[in-house]
Structure 1
Amino acid sequence: MTSTLASLSAQTTWQRNLAAFGYRQISPMLALAPYVQHYWELALPAGQTLAHRELLHPDGGSSLLFQLAGELNINGVRAQQGVLFSPTAAHSGQLSLAAGVRVFAVRFHPGMGAAFWHCAASEFASEVLGLEGARYLRFDLPALTEQLQLAPDMPSRVALLETALRGALAQGATAPGALTPTLALLRAARGQQPLSQLLAQAGLGQRQLERLFSRYLGLTAKQFSRLHRVAYSRELLKQAQPEPLAEIAYLASYSDQAHFSHDFKSVVGLTPGQYLRRVRARYHNAEQADAAIVHRP
């Protein structure tokens, strides 16, 4: 059994921004909770004149998106034969949703999606794949995609997907015990602690760490750490009242504003100033609410 629909206050801004389009989110069953963040679904009105676009900021997780109707793409890659496989990314992507689209998707925790594919994440990380992504997975993606498109409602789709995911787990694939606590340490450090110190805390060697990240995320530990440093910087920018960018750089432990701007643009694709103007122009009030949640004592 799955949990009830998640509350909107627990969702990211882009998710709440889609609430008017029937965005719904469901948590996974207990057996899949270590691997799956949540399932989500939405439908854009057919009469909408323009495509809806949202930035997808990377956190080390991965997704499968099933196109039930209409058209969607990520970074210009269109869903082929009804599905998009979005593995771990090192850069923010752009989700584009056309009028009349209906989407059902699963989001995996960082590194945990690897339990459902049979090769190293480094073989396809940062790519966006259509149905050809089936060759990497431990379940029959074409058959599942067809079943999901015929299912009458979201609970039915969740049940079908969870059956496939549990079948993949039954093949004996799991994430190593050292990975989860190591990722937790890196997230908690917000990219501001030297990797040598984190290695000592995790009880891992440098080569062991890099093998883990290559196999399960397709990123280096340094890349993962940078994603979370930039994510923290984004939260600081959302709270700007306004704060000068030099102060934001200092709070995120950058040595100077130039280093901060370089890291930020390399991940997000925008400079900190451009991102701040985007936030204020589009949904400043919602972003402020997000920041209050993230930084709540």
Structure 2
Amino acid sequence: MILDDLDARPGSATSLLRTVVGLYARDLGGHLAAADLVALLGAAGVAPGAVRSAVSRAKGKGLLDAAEVGGRAGYRLAPGAAEMLARGDRRIFGYRPQGDDDPWCLVSFSIPESRRDARHQLRRHLAGIGCGTVATGLWISPGHLVDEVEGILEGLGLRDAATVFVAGPPRVAGPLADAVARWWDLDGLAARHHAFLVAHPDPDAGSGEETAARSPAEAFARWVRAVDDWRPLPYVDPGLPAAVLPPDWPGTAGVARFAALRAAFAGAAAAHVRAVVPTLGA
């Protein structure tokens, strides 16, 4: 089974739960007491009842298992969840743009109608890591995603149905930028970056009011919501070369904004978690 973050809608209780778990559960030894989880998500604006529903969904998705530690009821990371979160860290906090001369990855597959569900899952997961569609059975991504492509094929049991190529720039009729605009929904990606920039103003451009908002609890809420909104973007936007993107591509500003938000809020947010869960980092 491939664990992923493809289903939860940013801003929902389920998505915010996954974000909090991803940010802090591993520093807590993989366990979060139920009361602490309710308190943390409450600071991010999630009601206790919504937390319980979100936990139930997270358990069903293979993220959490019920567990009692030190006499406190709570939840631990399910098998395979830590590996999924580590993959997410590489995308979320290590966004990697493709250089103009870097290789590309192409995956060609042919899956019969009798395995239609597997074919749907493959397309879903390839789209979920930012691959573009050249043709029905031919997908493309920056070359640095080849290991993720291979992992998807192995995880779905489809390695024998696909061939993966790592190659130089595709040769197309006309500018490569025009082909890239057909293979990816650049307008949709740009709109998502613009929405992130609007929702999360530059923390260094504010007034005294902005500075006052950096109390640990408020910083925690700001940081969790910023990560929650940003988290899907490095998946659907694979970091295409600047030469094939439109002028003033908003993804560049989005990456810079996320870094500024991290610098402004992540430290104080961790301080809030230490206050709520004193075992953090112990």
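In this comparison of 1, 2, the computed figure 15.6 for mean count of other Cβ atoms within 10 Å over residues 163-170 is attributed to 1.
Across the set 1, 2, relative contact order in percent (Cα under 8 Å, 6 or more apart) reaches its highest value in structure 2. Tell me which structure, out of 1, 2, gives 19.1, 56 once Rg and Dmax of the Cα atoms in Å is calculated. Of the options listed, only 1 reproduces it. If helix-only ellipticity at 222 nm (-39500 (n - 2.57) for each DSSP H run of 4 or more, over all residues; to 500) is computed to be -12500, which of 1, 2 is the source? That value comes from structure 1.
Assign the value 1.00, calculated as FRET efficiency 1/(1 + (r/R0)^6) of positions 43 and 203 (r between Cβ atoms, R0 = 41 Å, to 0.05), to the correct structure from 1, 2. Write out the running numbers ahead of the final one.
Details: 1: 0.30; 2: 1.00.
The correct label is 2.
Quick note: the coordinates plus some simple rules give every number you see, no bench work behind them. Predicted model, so just to flag it, every value in this text is computed and none were measured. Cβ atoms are built from the backbone, for glycine too; each structure is taken alone.
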